[in-house]
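Listed below are the structures to be examined.
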Structure P
């Protein structure tokens, strides 16, 4: 485990200087006190979709982020650097896990913590690896080709890196842990005939059994997966509703209230085995999944899922905005 703590930055020095100047100002006779249980719309930070798009694009620029590859390591280094810029503390949880085909994968779960001393905590998470196979590509010749994973992986991480940037500038009312899970998408190939139970979400399985802090717990978690495609539909995923119905209602009602009801549908979706499943069943943290589901395609996800066409052409800034603004609103309205 590598732990990186942010030293006193230039921004911190500026904040201290401003505080000292305000303390020295004896001309101000009146002070205003806001009510701690009231949060106005103007106090919710604005989510910058252009910034999130750049963070998605940057990940994709490294190439497919498949464990044990150079592109995977370069992206890990960049993610660690960005979270180090923004978070108070960064934990890099390195581990070796065995894939369904027997291969040993070198993985890194990357955790950025904000307000680390705050006992009330929320997890925001996504997976940062990409699929080693385009096994749902219309062309069988591509079925063993690694994919860019612009939507399936990079979109959720891009939203979270932008949220990390926002949190570095705005003090949240709770402690936040942004967790970027590795090896979520190294599940069994469609042609694999052997036993492959629990072959997906290897990074979150490892973290759930070995959290970065002993006896770690959070009030709840929100997982983002495939949150960048045009005209995305976020139905209510069934494991989310089973384990954390109150959090589902909080997030979906927030999205609809602030104008994103066309993305967040009250329609019930499918049970999806994803990182949140293990956070619920192993770690006992009620966690929901915001994930794009469609019935138009046989696999139940966006059209380019697990194909070589899951690239930057899929990504829509409006969808990133809808998800990012919803999540940041939930965080800052937390009482």
Structure Q
């Protein structure tokens, strides 16, 4: 099989595409003939050796893909060869075959393309657990999403809108506002420069006359401080990531004075600890996609041989949704 391989940690230019032996499933495992694999920012960190999980060299990166089951191991009960599935792994998706634990494999409805299935999983699952498991967002809530032009941000905007929330997109690059509006944002705020600690609250106040009920916060740094200050009394901030590179500290006196909550979300822990619940959530997401209510915007599809160019779209911050690799026919 063909696969992209990292032999030395570093930039995407270190990736090489070569032939590897075919894969065999172990007990409880499924082999997927991969048709499409999503390119995610954490993949770049894995390639550089900067992610919390470091595969042994050499390895194939990629955390999610979709295709057709070609073989199943003993103890597998949910899938059989020929099934259309989406697979989630720590690494290994940039390849024509993926070996995945049965619990991390999800049926793909006929009305959902392999490209869309590969692109939607991590982003929409993260957004769903942030909004509904952690924030308990309800129809009518005002939801601010920072880093809203990324794949998780676009998923959060769509899910918020689909569930009757008023979505506000916080953008660090305002020329991506069209993507945020298409995803269901009713309002935009500018996070590109200035005193974000004050400017976020001021912009939110100008829109709402007060604050927001929920913040899905993915930037960290000054954006986190500003977003916390933009919360309404009794509101909730969900910490999803630190794209700015700065991990903020929480001023607990502020949480006390406004009765606000700051809650973390590590989506991968749900996948490992509550796989049945994640399966239910993914089925709901696929239903929304199949009905046309949400979708992951796919910016471009690259052949596997152009994996370096695909990764550099993310590295150079030219992303508008998701980049996908075509890994098989």
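If log10 I(q)/I(0) by the Debye sum over Cα atoms at q = 0.21, 0.27, 0.31 Å⁻¹, for residues 257-304 alone computes to -0.88, -1.05, -1.14, which of P, Q did it come from? This value belongs to structure P. Relative contact order in percent (Cα under 8 Å, 6 or more apart) was computed and gave 22; which structure, P, Q, did it come from? Answer for the origin of the read-out: P. With FRET efficiency 1/(1 + (r/R0)^6) of positions 177 and 297 (r between Cβ atoms, R0 = 35 Å, to 0.05) coming out at 0.55, pick the structure among P, Q it was computed from. Checking each candidate, the match is P. I have -1.08, -1.23 for log10 I(q)/I(0) by the Debye sum over Cα atoms at q = 0.16, 0.17 Å⁻¹, for residues 145-272 alone, calculated from one of the structures P, Q. Which structure is it? Computed on structure P.
Given a value of 20.1, 77 for Rg and Dmax of the Cα atoms in Å, calculated from one of P, Q, which structure does it belong to? Only structure P yields this read-out. One of P, Q was used to compute FRET efficiency 1/(1 + (r/R0)^6) of positions 161 and 249 (r between Cβ atoms, R0 = 30 Å, to 0.05), and the answer was 0.40. Which one was it? This value belongs to structure Q.
Read-outs: derived from the displayed coordinates by stated rules, not from any lab. Because the structure is a prediction, the values reported are computed rather than measured. Cβ atoms are built from the backbone, for glycine too; each structure is taken alone.
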